[in-house]
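Okay, got some structures for you below.
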Structure 1
Amino acid sequence: MLLARISKGSLVETAIESLRQAIEKGHWAIGERLPVEAQLSESLGVSRNTVREAVRVLVHVGMLETRQGDGTYVRATKDAGETLRRINRAQLRDKLEVRIMLETEAAKLAAERRDAKDLERMTLALDERAKAGDDVESRIRHDHAFHTSLVAASHNPALSELYDYFANSVAQTIELTELDSGLPEPSQEDHELLLAAIRRQDSVKAETLSRALLQPSLKALGKKHP
């Protein structure tokens with residue numbers, strides 16, 4: 001069994017990481033039963049209590065499933081929490097590319113599916129963004145509210161959940177775009193034009209404008225980090 005023996009550091013945390021990596025690399029397939037506790041303990045070089053705690057954590061995050069009297073089985077090859085942490089550690093350019101993908105598709109769908117309540121929420125957020133003026137913190141908050149309401153207007157629950165999951169990294173890109181003088185700032189007019197396209201139900205224009213909104217920042221980051 002290909003498990004890295006543990007020698008130093010937090011035993012439980014290291015055991016969790018060792019098991020997580022083994023699962024992600026496919027040492028055990030989804031639906032496959034893990035070796036018994038004693039075998040895992042011997043392979044990792046830690047106590048059975050440490051293995052038990054590591055397994056408990058991975059059950060909690062949904063990677064493993066314990067069946068009473070039968071054993072522990074692989075339920076998923078990805079830890080959603082760890083995935084989010086990896087996203088947060090990604091480069092700004094990578095986050096911005098994903099944000100553009102999500103918001104561009106959302107803008108197209110929002111133009112096709114938006115209702116009166118959606119338009120009201122997006123309009124309010126943009127009005128507040130405009131009123132914020134030089135108050136960067138307030139402008140960032142209302143900018144984020146606009147994009148969140150735009151995604152909600154797509155009426156695609158899966159897209160909304162994915163966007164919410166990614167929201168922290170999206171908020172970071174908004175803040176860095178606003179505060180970094182080297183990154184072009186999407187103007188209020190750019191946002192208003194996007195909303196107008198959604199209001200007209202022009203999905204092609206909405207998709208184009210949404211993509212164009214952050215392309216200058218992406219291009220600037222490409223020049224900084226070729």
Structure 2
Amino acid sequence: MAGKHTITTSHQEASLHYARLFPGSPFFDAWIPQSHFINAEFDDEGNFTTCREDKGIYGVALGTSPVIPKEWDKFSLDSRGIASLPNDFKVVNQWDCYWASTIKAALTQPRKSTDQEIDAFLKLHAPESSVFPGNKEILEWVEILDNKQLVAVAALCRWESGKVIISSVATHADFRGQGFGKALTEKCLIAGEKLGENYLCLGVHHTNESAQRLYKSTGFNLMHNFTYCERK
């Protein structure tokens with residue numbers, strides 16, 4: 001990293017420095033759990049790298065010119081710093097992470113769809129979903145019904161950081177573009193407030209422009225655009 005830099009093994013110190021660089025963003029506390037935290041390094045020019053245990057080392061590099069430690073094999077790189085990518089790594093994907101404040105509103109009806117119905121729905125309409133019924137991280141499923149038919153669903157998961165993440169967001173292929181995705185997202189924010197959360201986070205593929213527009217329209221704020229990289 002350019003300029004004076006500091007290395008810390010204190011999760012609290014790293015979290016505080018991240019908060020100074022990115023005020024209001026809960027990314028560090030949501031994605032870098034204290035129980036898996038290894039270290040963080042930052043300089044006086046706005047570059048910040050951190051890593052956590054995740055079947056080896058998983059790194060996150062933020063800023064326009066972060067240095068990639070030689071021991072990293074996989075990491076998410078702030079897309080602004082793509083010019084810093086070493087030649088021995090390849091770009092695999094791009095993803096964005098968002099957060100939004102939860103919404104205080106009246107209680108909604110409990111879900112009516114069974115785990116089996118949700119599992120079948122996801123396999124048909126969103127087969128690449130990150131979690132399916134039975135995953136131990138799932139706190140609850142949030143659903144939207146239309147004439148008693150399941151048209152949209154998402155999971156609220158208590159991730160290893162203790163924060164709640166929205167996962168496996170899916171809308172029935174025949175009902176997209178009709179506002180069900182927005183209704184689902186708003187219902188997730190209400191359900192999150194009932195769980196005692198001040199905010200929810202989520203990740204989405206950078207190329208999923210319709211989802212990006214949806215999340216922004218329901219109050220979600222972009223934290224970072226990442227390029228996910230792996231060693232060749």
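Quick note: the coordinates plus some simple rules give every number you see, no bench work behind them. Predicted model only: the values in this text are computed from it and were never measured. Cβ atoms are built from the backbone, for glycine too; each structure is taken alone.
What the table shows:
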item: Identity of the structure behind -6500 (criterion: helix-only ellipticity at 222 nm (-39500 (n - 2.57) for each DSSP H run of 4 or more, over all residues; to 500), calculated), options 1, 2; result: 2
item: Ranking 1, 2 by relative contact order in percent (Cα under 8 Å, 6 or more apart), the structure that comes out highest; result: 2
item: Identity of the structure behind 1.13 (criterion: Rg/Rh (Cα atoms, Kirkwood Rh), calculated), options 1, 2; result: 1
item: Comparison of 1, 2 by mean count of other Cβ atoms within 10 Å over residues 52-59 - largest value held by; result: 1
item: Structure (1, 2) behind the derived value 6.1 of distance in nm of label points 7 Å out along Cα→Cβ at positions 44 and 124; result: 2
